[in-house]
Structure I
Amino acid sequence: MGTKRSKWSYAVGCTGRDLGYVLVTLFFITYVQYTNLVNTSQFLVLTGIFVLCRIWDAINDPMMGTIIANTRSRFGKYRPWVLIGCLTNAVVLALMFTVRVEVGEQIDTLGWWNVVILGSLYLFWGMTYTINDVSYWSLLPVLSEDKKDRDRLTTMVTVFASLGAFISGGIVPIITTGNMVLGYRLVGISFAAVFVFCQLLVFFLTHDNPEDTFMISQEAMAREKKEKSVTLRDMVTILMRNQQLLVMALVVLLYTTASSFLNIFGQNFFYFKYGYDGRRIFLFTVIYAVSTLLSQAIYPLLAGRFKRMKIVEISTIVIAAGYFLFFVFANLPLTAAISFPLLCFAGVCVFSGQGVFYMAMLIMLTNTIEYDEWKNGQRNEAITFSVRPFMVKLSGAVQSLMLSAVLVSCGLYGIINQVGIIETAIAKGEISQTAAVSQITAFLQAATGGQMLALTLCMTLIPMLLILGSRLVIKKKYMISEELYTQMLKEIRERK
């Protein structure tokens with residue numbers, strides 16, 4: 001259905017979404033850790049709030065899908081919510097890195113105000129992002145039904161999404177290290193503005209109707225109003241009757257939990273391993289970006305030569321090998337000049353494998369929409385696609401819990417808190433940059449070999465097992481092969 005203009009604006013629009021998403025999911029907790037906002041007990045409470053917020057967001061996703069499915073407007077079902085979610089989320093995103101209580105020596109009392117403020121903003125961020133996320137991804141199956149067309153569009157979207165993620169992951173450590181209070185404030189406001197711009201492209205230029213018009217006709221509106229509304233009970237029925245959707249929901253949960261472990265632990269790892277310098281984090285992020293983008297860009301070529309099951313199998317092996325190598329190289333007694341390039345090589349294996357695996361997984365998930373239509377005679381893009389953000393947010397809850405548990409149990413959070421005090425002093429102009437870096441380096445060097453071993457073990461072994469688990473689920477339970485998908489499309493068209 002979608003024209004080239006619609007598909008390109010839709011894909012480019014994803015850049016701003018992931019720019020802001022990665023800023024929050026990867027760096028918000030780093031911002032909390034390194035800017036002297038809360039003490040250890042308050043940090044654990046705040047982490048618990050984050051986990052509950054993620055679970056609540058996950059529950060919201062199918063309900064948001066139901067609201068979208070029942071929407072009738074001249075702009076279609078999806079684009080109004082894309083715009084509403086974007087505008088509200090951008091405001092909250094900017095506030096998350098600007099509103100704070102300076103605690104000073106009274107962190108044990110004033111820190112609780114930061115728990116309240118940051119917990120509330122995190123809740124509102126998740127809820128507003130859900131509005132945009134579910135509506136945005138529901139447009140994908142509407143714009144592409146043909147297998148090759150869907151492969152190409154999915155590739156475009158994931159490449160631009162990855163671009164946004166990599167820009168965020170690469171430049172944030174460079175901008176913020178050394179003055180995190182001011183750095184994160186500037187980044188938060190700037191990324192919010194880019195998010196709005198990118199989603200305006202989607203709202204105005206992506207047309208999800210056969211007439212390819214900005215607003216649908218009065219006749220089409222009349223037809224939509226006659227369609228049966230979807231109730232919450234219908235939502236549960238739609239989700240539970242689609243067995244292949246449930247299979248892919250578990251795969252998405254396992255994969256998304258695994259794929260972010262290197263990222264969420266990475267900034268802390270590189271600070272403790274190589275010192276308080278954002279340059280190595282930036283270089284590793286560049287490796288991450290290039291590996292993932294190239295692997296995703298060549299996915300259509302791989303899909304033309306290999307079956308998806310084979311692609312999943314090979315990418316799983318590459319990912320597992322990468323995690324194993326990262327663990328080994330991280331714990332060998334090597335100089336920085338030798339160990340860092342070796343870690344980058346391990347990263348290439350992990351990230352290129354994940355890029356291909358993600359592409360195959362996303363297409364497999366999308367194909368469950370036609371599976372439901374084929375089996376049950378109904379097509380519900382918004383409700384079906386709400387499963388992806390549902391599982392992503394559940395995985396985010398697991399990741400936040402794991403990060404906090406590891407940092408606190410290993411004694412690393414106490415060191416990070418000392419760094420936060422120095423960072424606050426930098427922002428107030430109470431200490432020079434040179435003196436601050438010297439003190440911070442001394443704090444970071446206090447980490448023991450046992451603490452670093454525990455950190456790297458969590459970064460590598462857990463995600464390796466989760467990736468292998470997702471591969472096993474696909475092998476045993478997923479049945480929509482290329483041949484069955486072609487047959488489903490043929491039979492669906494014959495019924496119409």
Structure II
Amino acid sequence: DALYPLDGLAVVNVKDNPPMKDMFKLLMFPESRIFQAENAKIKKEWLEVLEETKRNRALSEKRRLEQEALPRPAPTPPESTNPFEEEEEEEEEEEEPSAEEEVVDLSLEWIQELPEDLDVCIAQRDFEGAVDLLDKLNEYLGDKPVSQPVKELRAKVDERVRQLTDVLVFELSPDRSLRGGPRATRRAVSQLIRLGQSTKACELFLKNRAAAVQTAIRQLRIEGATLLYIHKLCHVFFTSLLETAREFETDFAGNNGCYSALVVWARSSMRMFVDAFSKQVFDSKESLSTAAECVKVAKEHCKQLSEIGLDLTFIIHALLVKDIKGALQSYKDIIIEATKHRNSEEMWRRMNLMTPEALGKLREEMRSCGVGNFDQYTGDDCWVNLSYTVVAFTKQTMAFLEEALKLYFPELHMVLLESLVEIILVAVQHVDYSLRCEQDPEKKAFIRQNASFLYETVLPVVEKRFEEGVGKPAKQLQDLRNASRLMRVNPESTTSVV
């Protein structure tokens with residue numbers, strides 16, 4: 001058994017749907033109950049009794065309100081022999097408004113039925129209709145005095161407003177509206193805003209979208225090449241971010257105070273994205289070229305947000321800087337180790353490519369590295385007048401620089417520059433040491449030719465490409481090239497220039 005107030009009870013007739021017959025429903029927010037009568041006659045009697053009881057209740061309430069609204073006769077004061085009291089009373093009556101002017105007419109049918117109508121709207125999920133009724137009441141009572149009957153009516157309505165708010169909050173929970181995208185939340189958000197709860201609507205909307213973005217990222221299948229997964233990840237994340245921002249602009253166009261919450265939400269979402277991104281790209285120890293391509297894709301997608309005035313480039317830089325630094329330093333160590341290994345096996349012999357095709361391929365590789373005068377170091381019959389070690393160092397260093405420039409942003413300037421200097425010093429020290437220690441005149445001349453290629457061709461190309469990619473020259477690279485001149489002026493010196 002249960003007791004329900006008649007004010008919050010709505011009776012709904014249920015159509016027969018064999019074998020279910022002779023049924024009716026009682027709506028009591030937030031629940032409802034269905035009853036089945038023995039036959040159609042008893043069902044009809046139940047409906048009539050319920051409706052009659054509700055009408056009698058409403059009529060009784062109406063009469064009570066009308067009775068309370070009537071002016072009460074003032075008590076008859078005792079006669080006074082003071083002739084001036086009558087004049088004072090007349091003045092007070094002129095100053096005080098009459099009781100009739102303060103009466104608020106609450107006997108209108110739509111006002112009497114308002115609580116019940118709100119219950120029905122809430123039960124039937126007619127949120128717009130419920131808020132329309134509330135707006136109508138607020139407009140009607142806007143300039144009216146707050147009498148006791150008005151307070152009682154407000155108390156009943158406020159209870160319905162709380163119920164309506166609870167339903168709208170539930171509508172914005174992630175379980176209810178993730179699949180429909182940002183627009184699925186618009187209905188509940190707009191009604192919460194109309195109820196004067198913009199802050200709550202903003203908070204719930206952004207929580208809903210955060211859960212949606214997180215779910216979308218988790219549902220991505222990690223399969224195939226890393227770059228393919230990153231393309232999918234960036235598409236899912238940045239598309240969701242863009243749609244959320246656009247829907248936010250639509251829903252909260254008149255609430256400028258909410259925009260700071262959007263920026264905070266976007267920053268938090270970007271952290272979630274970078275966690276998934278770094279786990280796949282950097283934690284799995286992908287090559288620097290793959291990492292560079294992945295970061296490039298993320299940056300390009302991030303620029304799309306500038307279409308709506310949301311620039312998050314600085315945030316993605318700040319979140320990725322640690323991982324990119326680690327990748328650059330790790331790859332630098334690999335190059336240095338490989339260069340030292342080749343140096344240990346250096347025989348200072350010319351390269352023989354054996355076939356014209358192989359020589360043509362090397363020419364193309366050096367041209368792509370920015371070495372335009374490579375032909376002057378090639379000889380007849382597929383010979384190259386350079387050491388394999390110096391050629392391999394040139395290709396590996398320029399490849400490192402190109403990939404690093406794809407990853408570059410100002411916070412990485414010194415890391416990239418110091419890595420380049422460390423790599424170049426390994427080759428410079430090796431050539432310097434070999435030139436000072438070699439006694440064979442023919443080999444010494446060949447080493448000097450390699451040194452000339454390294455100092456006069458490779459280092460200027462590195463310096464120029466770095467300046468093009470970064471936008472400003474690097475003094476450390478200039479000093480390194482200038483220091484090499486000391487060695488060429490006095491190659492017999494036993495003092496290292498490094």
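No lab work stands behind these numbers, since they all come straight from the coordinates. All values derive from a computational prediction rather than experimental measurement. Cβ atoms are built from the backbone, for glycine too; each structure is taken alone.
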* For 24.0 (mean count of other Cβ atoms within 10 Å over residues 126-133, calculated) the corresponding structure among I, II -> I
* Can you spot which of I, II the value 65, 36, 33 was calculated from, given it is Cα extents along the principal axes in Å, for residues 22-245 alone? => I
* Asked: Given that FRET efficiency 1/(1 + (r/R0)^6) of positions 174 and 342 (r between Cβ atoms, R0 = 30 Å, to 0.05), derived from a single structure, equals 0.00, which label among I, II identifies that structure?
  -> II
* Asked: For relative contact order in percent (Cα under 8 Å, 6 or more apart), which of I, II scores largest?
  -> I
* Computing distance in nm of label points 7 Å out along Cα→Cβ at positions 334 and 390 gives 2.7 for which of I, II? -> II
* Structure fact -> Candidates I, II; distance in nm of label points 7 Å out along Cα→Cβ at positions 46 and 110 computed = 1.4; producing structure is I
* **At a computed -22000 (helix-only ellipticity at 222 nm (-39500 (n - 2.57) for each DSSP H run of 4 or more, over all residues; to 500)), which of I, II** => II
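Which structure, out of I, II, was semi-axes √(5λ) of the Cα gyration tensor in Å calculated from, if the result is 40, 26, 19?
This value belongs to structure I.
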